[in-house]
Structure P
Amino acid sequence: MQKATFYHAGCSVCLSAEHQFAAALDPSKFTVEVVNFADAPQRIAEAEKAGVVSVPAFVINGAAFHINFGASMADVKGSK
């Protein structure tokens, strides 16, 4: 089973992407973890290390996939 981590900042773009994309992944193929930086700001460095430069974004098998530009990681870090 593959792991997909969905990182977001809780904005409307991010929440829409969570509902549209995170829920659309086949649960028989993917374990999806949702990380909202408002609830878990300590995970920001982990996301950046994985290649996330803006949210919402998925990291799947070590590759970052940016869905839509909701906020840059600089914006996310400034909003803590």
Structure Q
Amino acid sequence: MPAKKKGRTHIIKVYCAKCQTLLYKYQKAGLGSLIKCYKDRIAEDHTRGDLKCPKCDETFAREAVYHGKPANRIIRGKVYVRS
């Protein structure tokens, strides 16, 4: 079985779509839309850890496990991303 390729990562900022509050600074690998955030890749967490926006209390993600790693599955339309 071939070894996995190590892709480049970049830091993105994840904001609440409802009130524009900064939620995370996240180390994203690859291109494409944000579907999940692995917990070990969250560089800065500006939430209370309850997957709700600290300002408007909107739920933006759900707990999940992908490839044996804990992650937050983003609810579509609840966040937007800036580089």
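Derivation of every value follows stated rules applied to the coordinates shown; laboratory data play no part. Here the structure is a predicted model, which means the values were calculated and not measured. Cβ atoms are built from the backbone, for glycine too; each structure is taken alone.
Of the structures labelled P, Q, one was used to calculate FRET efficiency 1/(1 + (r/R0)^6) of positions 25 and 41 (r between Cβ atoms, R0 = 30 Å, to 0.05), giving 0.75. Name it.
Working: P: 0.75; Q: 1.00.
Source structure for this number: P.
State the single structure among P, Q that was used to calculate semi-axes √(5λ) of the Cα gyration tensor in Å, giving 19, 13, 10. Please list the in-between numbers first.
Details: P: 19, 13, 10; Q: 23, 14, 11.
Attributed to the structure labelled P.
Determine which structure produced the value -6500 for helix-only ellipticity at 222 nm (-39500 (n - 2.57) for each DSSP H run of 4 or more, over all residues; to 500), calculated from the coordinates; the candidates are P, Q. Don't skip to the end; give the middle numbers.
On the way: P: -6500; Q: 0.
Derived from the structure labelled P.
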Note: relative contact order in percent (Cα under 8 Å, 6 or more apart) at 32, derived from one of structures P, Q, originates from structure Q
